[in-house]
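**Q** These are the structures in question, set out in turn.
Read-outs: derived from the displayed coordinates by stated rules, not from any lab. These numbers come from a predicted model, not from an experiment. Cβ atoms are built from the backbone, for glycine too; each structure is taken alone.
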Structure 1
Amino acid sequence: MSTNTAPAPVEPETPPTNKHAGGTGVLNRKRGTIATVVMAVLAFVWLFPLLWAVYNSFRDYSYTQANGYLSFGGWTLGNYEEAWTRGQFSRTLLNSLYITVPAVLLTLFLSSLVAFVLARFSYRFNLTLLGVFLAANLLPPQALLIPVFRMFRDIPLPSFLSDTGTMLNSFTALVLVNTAFQMGFCAFVLSNYMKTIPHDIYESAELDGASVWRQYWQLTMPLVRPALAALATLQTTWIYNEFFWATVLISRGDKFPVTSALNNLRGQFFADTNLVAAGSVIVALPVIIVFFVLQKQFVSGLTLGSTKG
């Protein structure tokens, strides 16, 4: 008797893979070392001005003048004490708080309304409306200096909002001008984020009798919370560091934000660079704290709209 034996299955040969090949996305040891060194050098160059300012902010100015800035020693905390007093940071930090918090909240609220309309409804002038809001980001602020100044000078305000009776020398002016210039970017980012939300969710909400306002407030806003947190981080940094409009619309010293307080640290005939460095560290500290606390939201803010889901 002859027995028919089936041939054993032949496994297909797999081509040898090279872990160090460029297509696998893995760098070999030599390239990895070079990339690490290059990134370390770039990071040092990027952080050197900040580290140098922090280093010299703890040194006495007379010691550095006598021994040079490359010397070691002359440690003191007097620069921070004098900078806090001369810069009036206790007041200017509060002024920045009065400007930044309302401006960020108002910007996110209004831009979310615009983004919801752009993402939820499709009509003829959809892109035109988005272009109108983005136009504020395309114009340089210097081109609008004179018309904005004259407009704010002629707009009256009640006494509880402005001591002068106009929008000049008031926190309201800075809140509104920062909101106007930041709304376009926020509306653009939020509209792209809202477009990733499936329309089936809105159709189900309509069948349940949800109004447009409920779809916006109770359905959309909770879903875009990560985008709002990321934009809040970015907007807080940008509005807090804003300097141009503060110098144009504010002329009273008790209304200046913290970024303008560094002018108080300049001497009449010379500038104590160590004192200015201490003041700069004080000014930058709130922003650095915001970055460390909300760094996850900040990183996600850099990649908003790059992925769906």
Structure 2
Amino acid sequence: MNTTLLSWSEKTLQLLRRMNSFYLPGSSLEKCLRFEVGGQQVGWIRPNVASVLRRYPEVFCTVGGAVELCPTLDTYEQRTQAVEVVLQALREEAEFMCLKGWRNEKYAVMPKFCDAPLMHMERAATSLFGVKRYGVHVNGFSRDGDGKLSMWLGRRSNTKQTYPGKLDNLAAGGLAAGCSVKYTLVKECEEEACIPPTLAEKARPVGTISYTYEDDEGVFPECQFVFDLELPIDFKPQIGDGEVQEFYFYPIDKVKELVISEEFKPNCAMVVLDFLIRHSVIEPDSEPFYQEFVAGLHRSL
């Protein structure tokens, strides 16, 4: 298909289908095994991953259509430690490409966000188990004297492990085990954009976006907590920890056009799309795929 001939609306639909590819016909969903911990499903495991995990029967066992963490591992600490040993072995063997991106970041594993964590797991390994990952994304915006919207975007460093050089939200980061959403919000704003905590704390929680995609490295169910931060018109973010190489302040119509470009990190484009809908830049009478957009931003696994 020649994508240059597609309209803005059609390209936006393509973005949402790409980010929800796990639900499309021909995906691995029908072949995946449930990943269960303590009798509760916490993810999806592809057959090729399940076959490797069978080498570790003291940690994983296959029962029916599920890969279970062995019931003898019945505490948070035992589960976390046992899985860590397996992952380190697989990392040494270079069994899976995703483990080359080991980050030493721990993500909590639980059925739903409101549930108590059952264990934690290295971030780079979560896609092998289809474990849901959570993050925090901040839309930084301002209004001029006429009320017209403009938005701050960041360009990711060229040395970033994922999506180097792509456009991103003003600030964003994964939710590490043991960290609250508010703590992560303030930390990422300060580290990435030098936004002082007193200003970052004025960000308003405006909902979540959820999606599940898959690629060569595994299954990625993700949920992002979204915040809107209205900034003074004369405020300028500064480069902080080096994860962002440059910031741009664009009128909202230019931001809308950029959403469908290859320049944008895909899930960050979804966060901006959600902003455009909530701030009535996109309206149901003028956007034929309005309902499809809303549904595509809120797919729950």
Structure 3
Amino acid sequence: MLPVVVVHGGAGHIPKERAENSTSGVCSAVRLGYLVLQEGGSSMDAVVEAVVQLENSPYFNAGCGSVLNVKGEVEMDAIVMDGKTLDSGAVSAVRNIANPIQLARLVMDKTSHACLTAEGASKFARSMGVPEVPQESLITEYSRMRWKKNLAPEANPVECQMGKMGTVGAVAVDKEGNVACATSTGGMLNKMEGRVGDTPCIGSGGYADNLSGAVSTTGHGETIMKVMLARLILFHMEQGQSAEAASDLGLAYMKSRLGGLGGVVTVDPRGNWAARFSSQQMSWAAAQNDTLHYGLYTGEHFRRSIRDTH
């Protein structure tokens, strides 16, 4: 069963003209993560590698495709967690960093803290030699267009928000049976300055524990935080539920209790995995036993050889 890596490109409604790029994006990210595992890399190396690829794509709400806050600026959040030690690192409201997920890992590896925010995170990045990038390089025409649309007096930000949460994430189990998760996001469309969502919060945006498994979440952040979705799913797995059943239970509770939609990728330490969502769509991909699995709509599950690049 081992190793395995599963990624998501965000839950919600993905416009037709972006669907194909979203699907091919998660497939290429999962391939690179899987390659890391095949070469003996750790689950942490694999999830970070996969998420970096998604942050570097303009088709996801993370890194260079991030949505804009109310002032038209980028503020990004990210988290990593290591299931072997329960070590975690996160950053929130970072602005001039191309790959917040790498900075989150540095917080875990190089500090005694779990989360750094805003200017403090930027100072830490500079001290670690992480290059700063101009804000403009992280802003796409698509993000700017949606930002402007939402500034209109008649715009309904909640409606526009529905389903456009393209947070990205990954979970993996390596050959040693260690699990890890990574999640990265540009946050919520036209959010208030300084708003931090579920992504960098342990137990909400992600959680990893070798005793149960790993989860990375996507969806409406404020709702995910209220139910601590990642940890809730692992609680169900500790009660004996499968990765798939536990994911469905967590998402169903969030929907029935709060009306919130979202999606998750989940693995257990034996390599069983799931990609589940309550939203209309979620681009996802998984790699295991040299097979690439992927889908976009509910019930969709395509398979092909990992070596087939077409």
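**Q** Starting from the value -10500: which structure in 1, 2, 3 was helix-only ellipticity at 222 nm (-39500 (n - 2.57) for each DSSP H run of 4 or more, over all residues; to 500) calculated from?
**A** Clearly, the read-out refers to 3.
**Q** To which of 1, 2, 3 does the computed value 0.94 (Rg/Rh (Cα atoms, Kirkwood Rh), for residues 151-286 alone) belong?
**A** Going label by label, the one that fits is 2.
**Q** Can you rank 1, 2, 3 by FRET efficiency 1/(1 + (r/R0)^6) of positions 47 and 231 (r between Cβ atoms, R0 = 30 Å, to 0.05) and just name the one with the largest value?
**A** 3
**Q** One of 1, 2, 3 was used to compute Cα Rg over 2.2 N^0.38 Å, and the answer was 1.05. Which one was it?
**A** That value comes from structure 2.
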